[in-house]
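Take a look at these structures.
A short reminder: the numbers here are calculations on the coordinates, not readings from a lab. The structure displayed is predicted, hence computed values, not measured ones. Cβ atoms are built from the backbone, for glycine too; each structure is taken alone.
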Structure P
Amino acid sequence: MFDLIIIGSGPAGLSAAVYAKRAGLNMLIIEKNPVSGGQIIDTYEVDNYLGIPGVNGFDLAMKFREHADKLGAEFVDGIVTGIEKSSTDEKGKTIFKVNTENESYETRTVLIAAGAHHSKLGIPGEEEYIGKGVSYCATCDGAFYKGKVAAVNGGGDVAVEDAIFLARFCEKVYLIHRRDELRAAKILQDELFGLPNVEVIWDSVVQEIQGEGKVTNLRVKNIKENKVSDLNVDGIFVAIGIHPSTEIFADIVECDENGYVIAGEDCATNVPGIFAAGDCRKKRLRQIVTSVADGANAVTAAQDYLIV
């Protein structure tokens, strides 16, 4: 019987592990990937985590994991298949069973820190240049493109917001969209169209990302004219959607229409004893620092729940 089971070993899960061990909780982290760290292990450089500017994403992830290991956090590999209510304890509180494809574990509290995943273009060069000119987060990596040329792929609110954000410091920003009109809110479109260093490339898709060690060129096809051309850029931001990894939890905790778990700043869900932290939680900003904070808040709330 565990006091806390943490599902996921990204920044939120690892932060929670540190706080849980320091609190003396009997805890377990279930991680599905062979390497801890979540999305940051694919980030070439992290420059907005306080006190560690310019750190390699993989190195930062290893620092997080080493901290948890040093405190004696217990990890097991496994793909979680669901959470169910198993029984009740002497206080009448629910005992949860966390099921994986091979094992089941009982716990008094659960922290869902399963993260989220970005939709990808699925084109040649994308995987090769992740962190070397291919990014899925303008607020995370945009500062690296000061005075450079960047492209944004997408046509919704996030894509337009990214283009507006990048235009503040990039020499030139291209917004590539497969249709002849944007889906973004009109107020965002009006701001975008008023920027002198932004150019929208309509009716077009990126077919290939090319480079030499880092991104240097995009092969772009106009789907109406069936014409392919080259676009020289220093980087591309893919903004075609992000999806929380919460499908298997939707039947036990409340999620919004996009699948994000609804939980407040204390990370408590609508089910007493179940908490959510990190990119899978409904919130305004999804960054490493907010995920780490979520992990701390979630464990503090879990402690309070266990004491009462």
Structure Q
Amino acid sequence: MTGIALPAGSDARRAELTGAAWSRLRPVELLLIGYLIVVTALAIARASARPACWWLVASHLLAGGLIWLVTRPGLGPVGRTIREIYPLVLLLALYSELDVLNAGGIRIHDARIERWELALFGFEPSRAWWQSAPSRFWSTVLHGAYLSYYFILSVPAVWLVARGEHRATQRFVLSVMLAFVVCYLFFLFYPVAGPYYTYPRPTGPFVDNVTARLVYATLARGSSYGAAFPSSHVAAALAATLAAWTASRRLGTVLAVATALLAVSVVYCQMHYAVDAIAGIAVGALAAGAGTAALPAA
């Protein structure tokens, strides 16, 4: 039985089209694809113990389809805008996956982080700080700072897109995504539950305020187990601040104040170990540096 002859040059044409498709991918999309491949492999490996992981594999195929759609040539203004910011939207789904992948019997490494805390500080700041210096005022302010994380990540992206600063937008999104991907890989391969799960939670007047109640309501709906070290809140907020600074000193200054308060809040409000925050600062700074190196200002 003879095969069907392909037109002359079809292999070369196919290779040309494939090469063109890859060349359209931005650094952030290459990062996303790499992360999805790693996590898909991990989901398959853990699926025997956690059958819900097969849903993650299916969702990753859909994410791959989305990346293909938004990287096609000839996008209109709406499509180009979606392409600028869609990785940040995917973060919500990628974060929620962690709970599925880490569910049931994973080994956590809190004991080692606690030993690091004692070696560095001589005590455990996330457990002792709020108890030794309880303040309704600072609890209100710093729980509010914890919530400001969502604005630190979203407002600059919207602001940069609205101003038509496409290069700055891409650098901002890449820096933030780098910070998240590094943190997420730690969460999957070196999970740490954090003081939110391991210590008795604050009670009484310390958490009797609007912002504290909002924080705990938010965590009750969307906290992932094993996602403490490094602090992705601190890492992403710092990466966002440093990336925004390169586009606007005024915007960067505002974000710097919010990020500094957030870094304090995760420890004072007993959401993260102090070591988590320190590691988050390192990851955020490295991510912003890598994002700037990959997409320097024109």
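Worth a mention:
- Identity of the structure behind 3.1 (criterion: distance in nm of label points 7 Å out along Cα→Cβ at positions 127 and 263, calculated), options P, Q: P
- Here distance in nm of label points 7 Å out along Cα→Cβ at positions 103 and 223 was derived from just one of the structures P, Q, and that gives 4.6; the source is P.
- Looking across P, Q, the calculation of mean count of other Cβ atoms within 10 Å over residues 167-174 that yields 19.2 traces back to P.
- Structure responsible for 21.3, 70, with Rg and Dmax of the Cα atoms in Å calculated and labels P, Q on offer: P
- Structure from which -7000 was derived, helix-only ellipticity at 222 nm (-39500 (n - 2.57) for each DSSP H run of 4 or more, over all residues; to 500), options P, Q: P
- Each of structures P, Q was scored by FRET efficiency 1/(1 + (r/R0)^6) of positions 79 and 279 (r between Cβ atoms, R0 = 25 Å, to 0.05); the highest score is held by P.
- Test item: relative contact order in percent (Cα under 8 Å, 6 or more apart) calculated as 24, pick one of P, Q: Q
- When log10 I(q)/I(0) by the Debye sum over Cα atoms at q = 0.09, 0.10, 0.14 Å⁻¹, for residues 135-286 alone is computed for each of P, Q, the one that comes out at -0.28, -0.34, -0.66 is Q.
- Ranked by distance in nm of label points 7 Å out along Cα→Cβ at positions 31 and 87, structures P, Q are led by P, which has the greatest value.
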